[in-house]
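Each structure below appears as structure tokens.
Every read-out reported here was derived from the displayed coordinates using simple, explicitly stated rules and does not represent laboratory data. Quick caveat: nothing in here was measured; it's all calculated off a predicted structure. Cβ atoms are built from the backbone, for glycine too; each structure is taken alone.
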Structure I
Amino acid sequence: MTENEKTITKFYSAFANADTATMCECYHKDIKFRDPVFGSLKGNDVSDMWKMLLKNSKGNIKIEYSDINADEYVGSAKWIATYKFSKTNRNVINRVSSQFHFKNGLIIKHIDDFDIWKWSKQAFGLAGNLFGWTGFMQKKIHEKAIHSLKNFQKK
């Protein structure tokens, strides 16, 4: 196992154990993150996003990870999050593919990719099924996620 594969494993093992401190230790101080819900985040916003998501899950999240690969510069993993979406209390099973870039043994770039329409159908039910594929609803999902993150950071 390469050092960067160990870093990815450490990150997801900590995620599975709701250990945000250890998750954040895996990130470079100049971390850049992107996913379909939050869009692009940098620095402390990335760590705060994970803290908020795990706090909102109230310990009811299951993380499974696999297919970890990494060389000296880049890596990848697949993971599945099973949880109740805090805003609607609906069950979600989110299958995610992740890409990583490394600097000095830490993750400096983290990109999560998943089908936002499939996610919105689970998280929002009929509304997600009917409108989750539209740019309008995807923009609203993003705006609400960023608003939630900013409110979390104020507390």
Structure II
Amino acid sequence: MTLAGDVQDQMVADDVAARQRRLSVLAKAPGKDLMACWKRTGLDPSVELLRGPESGLVALRGRVGGGGQPFHVGEISATRVTVRIGSGQIGHAMISGRDVRKAQLVAVIDALAQDPAHADLIERDIVKPLEKSASGADAKLREETAATRVNFFTMVRGED
């Protein structure tokens, strides 16, 4: 492989990681917060539904001890959508729950983020604020959880 090929592979890997991060933030965001950020952008692209919205169940798998034998944990309801915006980009979304409007909006934002003309706006006005809000909520939860921590200790008896 050439050096140019290695650089190109790294750029593709970076794009995939950035898209995964963006979709994770969007899917986990509360619907009302996502809608508020969306409205502030003023974007209104033409949208064609390619698939969905479809709601159903997704099987969850776990691993014993985090790395052992896989096992069936249960199911979670999920909604998926695929859209194409007017400029040709295709966006996908799969969110937990049955909020069809949120799933469609996440797919539209995903498609717009792939358009170089809108990528910076999407990152600055939607993804970053939602990510910051989620980080703040996580920190608050960690703080509340730490306040309820109980430390147990064992006293050594002097018997030999």
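Below are the figures for this structure:
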| quantity | calculated |
| --- | --- |
| Origin of the value 0.70, where FRET efficiency 1/(1 + (r/R0)^6) of positions 16 and 56 (r between Cβ atoms, R0 = 30 Å, to 0.05) was derived from one of I, II | II |
| Identity of the structure behind -15500 (criterion: helix-only ellipticity at 222 nm (-39500 (n - 2.57) for each DSSP H run of 4 or more, over all residues; to 500), calculated), options I, II | II |
| Of the structures I, II, the one that 4.1 was derived from, the read-out being distance in nm of label points 7 Å out along Cα→Cβ at positions 32 and 88 | II |
| Comparison of I, II - label where FRET efficiency 1/(1 + (r/R0)^6) of positions 72 and 104 (r between Cβ atoms, R0 = 35 Å, to 0.05) is highest | I |
| Entry that produces 2.0 once distance in nm of label points 7 Å out along Cα→Cβ at positions 24 and 128 is calculated, selected from I, II | II |
| Test item: distance in nm of label points 7 Å out along Cα→Cβ at positions 40 and 64 calculated as 3.4, pick one of I, II | I |
| Comparison of I, II by distance in nm of label points 7 Å out along Cα→Cβ at positions 120 and 136 - largest value held by | II |
| log10 I(q)/I(0) by the Debye sum over Cα atoms at q = 0.08, 0.09, 0.20 Å⁻¹ derived as -0.22, -0.28, -1.38 - corresponding label from I, II | I |
| Given 14.2 for mean count of other Cβ atoms within 10 Å over residues 48-55, calculated: source structure among I, II | II |
